[in-house]
1. Between I, II, which one scores greatest on mean count of other Cβ atoms within 10 Å over residues 69-76?
2. If log10 I(q)/I(0) by the Debye sum over Cα atoms at q = 0.07 Å⁻¹ computes to -0.63, which of I, II did it come from?
3. Given 0.20 as the derived value for FRET efficiency 1/(1 + (r/R0)^6) of positions 77 and 357 (r between Cβ atoms, R0 = 30 Å, to 0.05), which of the supplied structures I, II does it correspond to?
4. Given a value of -7500 for helix-only ellipticity at 222 nm (-39500 (n - 2.57) for each DSSP H run of 4 or more, over all residues; to 500), point me to the structure among I, II it was derived from.
5. To test your reading of the models, identify which of I, II gives 9 for relative contact order in percent (Cα under 8 Å, 6 or more apart) when calculated.
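Quick note: the coordinates plus some simple rules give every number you see, no bench work behind them. Keep in mind that this is a model prediction, so the values were computed, not measured. Cβ atoms are built from the backbone, for glycine too; each structure is taken alone.
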Structure I
Amino acid sequence: MSYQVLARKWRPKSFAQLIGQQAVVQALVNGLDNDRVHHAFLFTGTRGVGKTTIARILAKCLNCERGVSSTPCGECGSCLDIDSGRFQDMLEIDAASRTKVDDTRDLLDTVQFAPARGRYKVYIIDEVHMLSTASFNALLKTLEEPPAHVKFVLATTDPQKIPVTILSRCLRFSLRRLLPEQIVGYLDSILADEGITAEPAAVERIARAADGSMRDALSLLDQAIAYGAGSLRDEDVAQMTGAVDHAQVARLIAALADNDAKQLVDIVAELAAQSRDLESVLAEMAEALHRMGLVQAVPEYSDPERADWASIRALAERLSREDVQLYYEIAVHGRRDLGLAPDPRTGLEMSLLRMLAFRPVAAAGAKGQAGPGTRTVETKSPTAARPVAKQAVAARATAGTVVAATPKPPLKAETVGADSDWQDLLVRLQFSGPVRELARNITLESRSGSKWRFLIPDAVSHLGSNAVLDRLRQELSTQLGQPVELALRTAKEALMTPARVSEQAEVKRLSEAERAISNDPTVRKLKERFGARVVDDSIQPLQ
């Protein structure tokens, strides 16, 4: 007997065997059990999530010889023939290969004939969005008012291409991508039944590589079993897929947070030596950075369709919001331009180095640095700054000048006097994320040796949680090279924090810009001659 691939052998034959899609299944089950079955269904979703499988199960439910129900017997002639794909009254049509209107008309000519064997004729049209406009028009009337013995089941991966006139005549069900843990559970049951030994990490890697598709997961499982000569080892699966997993992406982002160019280059070399798919690295990084941005904006955010949220939250705390947005922008542009690079490794390495090259090193409005509102970008060269790439400028500031600066010398404890101004110190302290936000909103009340006392306005006291304050202590100790003790006290009165200094400087610059526009001779002439007026919100100070 010839070998049957796992995707066909283990295709669900009843609603009870389906993995995921509970909402869709519940609606169909209730309709079947209460004799409220619509004449046209539309199943949408990505590849391999069960669109055609559900259509076949529905056909069995309608034509089981024991009667219409949500639990077909699976043993009668009709059920067995539907499972094997030879049931006369179930017609599966691939719309991608039958796009012409004549093909559709030939199909519709058979609608009027009664079923040859079953209770209903079931037309399953896969990838229905591939039909031509004329074909959709030909299908429209029949789809709206088919004979009582006909049911239509349409399936598509791209519902946006289906005319609204067709959509309005169908019950639409959106099938969700399967979660990695759902795929893992199903694969484990198959492996146990097949008597195949497998490392849990190998099964999890296949589930992640399947990207929500059970069919892809089963195909990869087939390939992995053959590759491993009847067993599944994580190392074999990694070599087979060439995939870059989340742990490796997290290492790259952590190296960016540490400003460690050598570590970045070493990781890329490691990926290349393992024959990983280097072209997918920037896409995986963009996906991780997107999730980090979501967590930074909405701390409680969690999408159950994606895992590794603990790692994402930890990384999000190590980078500022600005860094995340900039790195995402560079990753997206780098991925787009990867085909123009000499080779994938070169394109990947240059994109990662570009992220480091445009790393911000100072807050706006620092004394002795660029003026209020300017953006400072770190470069590794002590020579004059080169022009910044267009996409990096767009990500860092919407208007104004980007000023390049050479790396500042490391902060030493002996250079910090007891009367040092916190605003000045903050310029030289390399904080990011929640720690940086806390540091910008506090002011130094006093310092005696290693004991630092800070004040925080009552309005923003929530920024000074114990966890963030402890991280500030750790980072300050690290950058000073000696342990420090911190105390934070809430103040009712207004404080001149670095954040407030920056805000006041911005307000002053905006006021000066408005006054300059108002006093400009050209603007005055335009007002007098044409009755023009200045749109206040459009005025932006030069940076």
Structure II
Amino acid sequence: MRHNTRRVLVALAATTALILSTVPMVGAEPPNPPQRGVTELQILQYSDWHGQLDPISIFGEGTFGGAAQLSTYFKQDEANNPNTLIITGGDDFGASPPLSSFFNEAPAVLAQNLMGTDVSALGNHNFDKGVSHLQEMVDLAQYTYLGANLFDEDGNLQTDVDGIEPYKIFHFPGIKVAVIGVTNEEAPTLVFPGSFGNIVIGDAAEAAQTTRDDLARKGVDVFILVAHKGLRTTNPPTGELIDLANSVQGFDLILGDHTDVQYSDTINGALVVENRSKGRTYSRISLTVKAGRGGVLTKSVEFIDPVSADVTPDPAVEALLQPFRDQLGPILNTVVGDSTVAIPRADACGNSDGRLCESLVGNVTTDALRVTYDTDFAITNSGGLRASLTCPTSDVATDFCPPFTPPPYPITQGQVLTVLPFGNVVATVAVDGAELKLFLENGVSSMPGANGRFAQVSGLCFTYDIDASPGSRVTGAVRQAADGTCTGDVVDLSAASSYTLAINDFMASGGDGYPVVIDRATTREFMDQVLAVHIEVAGTISPSIEGRITCVGATCPVVNP
């Protein structure tokens, strides 16, 4: 049954080319005729979109975005000011829900065409399926992908993917606007090893500054930098985006991405902005520009909550997506089981991405791996868990979930795939206790910063000292007892012991900085199918936070009561 489902989904993906041949394309609008005086330039920025073609339902906040809905919002804004650029900063596809991921991400790119996107930087997830797939997406896009810090091994601007440019210049009444794009330097470590091919990521600040200075000699009036970099904290503001803004000069606007944080401030004379991810917010930015090299006179930003129900969805986008929905619906609407409690992506400390503490979705997923392959322990990286496992309580007509009144909370095949969109395979491997400790150490090495490498575990409970040096934080571990409590035998974290471990193939290959064990691991079945069958066998699950991960020290995240 597991293999049959996968074969059907792969077969569906093979029909994408036929569907694409019937999709209408939208060309770029010509620039407005030049005029004297002041130009009001409008920039609409959406961030870290991840192919969120359907509205996203966020518990306690509402339902936002969706490609057809964002398209309407953007068209309304553009009608109010035709001097508009629509910009995103990478990860616009990759780690996407099934409606995009199972058709090779083409629906996300085609939808962005209809949404009016002008440029996108490149993020780590744009490389999830390698450079040949990225080339297909670049060819499909009617907007321009930017990568000023992408080089080949000889230090030349990269040529592995045709159509990626370091910058693009736009002409508006009386002014020239340059948009420069850069990729986060750690991107190759965040995807499957080898996904970047021969592309090397150079220093983002250096590439941005060099490109900006070259363009300044060509009569450019406005400089915009879009980077796949974000904030880690807002009080005080820290993170790669802040570091970048402090390292460059002469930009009018710097747009961030990557970390699902809403932020705006002025740094080094530039307005610096980042949005929430997946269409939860977008920013409406206004730059008042004096023609004739007069420069930017004023800058402002407004964050928009694009409530899905407040607009009429763009019918062109809906028509584009309907054939994909028709094919996936009969399979992904299938309920595989249910839960007595909601199983959010957020962890026990309230981090919405589940990257600071133990999470219910992490517990269920790692339990599925460990139980299915009868290993001692299981570990998975939180960055691979992309959504809530249970269906949203606010019904979204276009998702792969039924309307319901909890409890119980249904879990569909589509929802499982939304949690695990990467197509990862489970890997099992024998490790000694010292190697196991390396896995656990890596899992907490970025704390207190939220990072996708944060480990979710099953079969053991471990304690770490957050104030100790990374690599020397794990102070001990015990097995979980049969009832899930942390009362089992002590786990020997020395080389004298031996255990079996279930992980995913991304981790086994060194992804997120985990030890490379793929050469001696046994690859098993698709991770999403292992989770779906685990739930199907159980019928109804009742996960709880069990204290599998205990932090000690002054800077520990606080577990919600």
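1. Comparing I, II, the top value of mean count of other Cβ atoms within 10 Å over residues 69-76 belongs to II.
2. I
3. Going label by label, the one that fits is II.
4. It must be structure II, since only it matches.
5. Comparing all candidates, it corresponds to I.
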